[in-house]
1. 7.4 is what came out when mean projected area of the Cα convex hull in nm², for residues 14-101 alone was calculated for one structure; which of 1, 2 is it?
2. Using the calculated result 1.1 for distance in nm of label points 7 Å out along Cα→Cβ at positions 182 and 198, pick out the matching structure from 1, 2.
3. To which of 1, 2 does the computed value 6, 28, 37, 23, 6, 0 (P(r) over Cα pairs in 10 Å bins from 0, in percent) belong?
4. Please compute distance in nm of label points 7 Å out along Cα→Cβ at positions 54 and 294 for structures 1, 2 and give me the label with the greatest value.
5. Which one of 1, 2 has helix-only ellipticity at 222 nm (-39500 (n - 2.57) for each DSSP H run of 4 or more, over all residues; to 500), as calculated from the coordinates, equal to -8500?
6. Which of 1, 2 yields 25 for relative contact order in percent (Cα under 8 Å, 6 or more apart), as computed?
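Nothing in this text is a laboratory measurement; each read-out follows from the coordinates by a stated rule. Quick caveat, the model's predicted, so the values are computed rather than measured. Cβ atoms are built from the backbone, for glycine too; each structure is taken alone.
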Structure 1
Amino acid sequence: MDPQGTEPEGYNVEAVETWIAENVTGLTPPFTWTRLQGGHSNLTYRIDDPEGRSAVVRRPPQGELLPKAHDMSREWALISALGPTPVPVAPAMGFCESPDVTGAWFYVMGLIDGRPLYNATDTEALVPYEKRPTLAWSFVDVLAGLHALDPDEIGLGELGRKENYVGRQLHTWFRSWTSSAEDAEYDDPRAHELQEFLSGNIPDQGPARVVHGDYGLHNCLIGSDACVAAVVDWEISTLGDPLADLAYALNQWAEPDEDRDGAATALPGFPRRAELAARYAEKSGRDLSLLDYYIGFNWWKTACIVHGVYARYRAGKKSADGVDLDNLRMRIGQSLDLSSRALASIR
């Protein structure tokens, strides 16, 4: 039971607690269950036992899921493989792949003393001005550390296809754009033009590395020392081009003079994106001369993602109550603008 007196959503508490007692060391039921926010709508709870020991249990949302969505086995494989490496992740404690226990696979991981940063309010509360450079360098160093790992050596060589990561992404997200255009009643020709340019100018990838796919401060737990204590939400991670992963992270890193009010890094004291890129180049030894290509690719991809979300709202496939559809539409165009601007230097 959680502290509000309600049954934890998606969990058969008695069955899950019995399974944990039999399969996870260091935890003794009964637990106090507390819902944790974030995490791609996965049902994530903190559990505390009578001895004061804590952990986190995580399962997919209830209902029918898209193939490969909310993949608990993928997340489990990643935190298990990365645990012995310098990349900070929550300790892997137990994985249940029997849906008979609570209707879905779930896993248990260690509780990390840290908080994600979703917005400027979080940053102001958790990261004082003088510690913001520390956070920035930790953030980029962790990503460089992830990309330094050979997936074959850490048991992740079969995580996904290694070749043509950007090409496959371009195909997937352009198909999303074209299939969403009718419902969205919006088909910007720039999405087509940029896709054609990006497809015809894909850089050589180099050795595949684990790419997080959504690396940002919203998916990092920040400790009291302003360093990344753990990276979370690995469910869309795969193998691919590390520079695409870097560019995605840089695109999320808002600067104070940009029109991105409320963003976690849109505050004084943070290094700028160019400084983060230089730090990554120093730590990784990678050539970033084509970084603008990857920046442009990621802004184009963002436009496609938001376009698909917008289309589902417009078609009534998702409730639009409280959703600013005009803002969503503006974000599509804004992302295409940013993609065009990044690619201008190499077109």
Structure 2
Amino acid sequence: MRSGILLGKASIAFSSPVYIQSCASVVGSKEGNGPLKDSFDMICDDPMFGEKTWEAAESTMQKEVATLAIGKAGLTPGDIRFVFAGDLLAQTIASSFGIAEMGIPFFGLYGACSTMGESLSLGAIAVSAGYGQHILCATSSHFATAEKEFRFPLGYGSQRPLSATWTVTGSGACILGAKPPHPRNTVGSSPLCHEEGYAAVTGITTGRVIDFGFRDSLNMGGCMAPAACDTIRQHLQDFDLTADSYDAVITGDLGLVGQRILLDLLKQDQIDLASVHQDCGLLIYDNDSQDTHSGGSGCGCSASVLSALLLPKVASGIWKKILFVPTGAMLSKVSFNEGAPVAGIAHAIVLEHIPKTKEA
């Protein structure tokens, strides 16, 4: 039986690494024209993904990314013990109508745009405790479904303030396992079966819901930054680390506005993250040419960047250790319309390069 060690108020250090067996990413055309266009597994020029509704399109996208991840690991849906997945839509219908159709025991999650962090955390706990040899973690978002759910009809043509982010049409998925991935078990080339080693989850810090009283649903970065600050601070305290312990600390989708707020808040706690901080919402788009205002957002933002960029860098050893901190704004159309504040949450995942000479 594998196990972990409880640290501080909110963290777990796993006694043995939880290996990333495979990962996959599927995105839309806007994302496919951005800086990471050569790193995604699939770019679909049809925003409807062949379906009749935006919601069905997102379900299809998430099912496609799950199928890719499972196939790249040389597995079948029957080999997956559990799936932890979620999205931004009410009752998480993109996941329940998509991945759930694959017949895998299903846990539906809602952590807003932090859902990939929640999924990886629960998946790693399940693997570490011996409750599944292979666990699927996935999430998605779609620009049109998010606008329909939370903002205005697309035909309305409302103006967006400069603090607004652009919801990523994208999906990401990972397979977690107790043992390192083996090249014989993968289909085609896999950046996670690198000759130098593997990527693995070695620790987590679970975030708290932080309410700073923000009520501006078009400034998601401002709503989420206090939660990112709280989780990062708690993580460093629990693990007795400093910011320079990591090659990179990468938040989910704070964007330009949220990044500035985060760095300012951390400085108040004597934590200088400026030299190592990056944000998935700033990595996925070229703001100068793609006019996304503050950057990218949505569940699929951090999930697709994780799969396309971050994990391959860790597996190859370019990065030895990073902290992945997906961020989420906890609101619904009901709570927003009733004037409730938009609270935030963030979950931290420690991703480490495991050399082949030190395989578990």
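1. Working: 1: 6.5; 2: 7.4.
Only one of 1, 2 returns 7.4 for mean projected area of the Cα convex hull in nm², for residues 14-101 alone, namely 2.
2. On the way: 1: 2.4; 2: 1.1.
Comparing all candidates, it corresponds to 2.
3. The correct label is 2.
4. Of structures 1, 2, the maximum of distance in nm of label points 7 Å out along Cα→Cβ at positions 54 and 294 occurs in 1.
5. Values: 1: -13500; 2: -8500.
Of the structures listed, the value fits 2.
6. Working: 1: 17; 2: 25.
Going through each structure in turn, the value belongs to 2.
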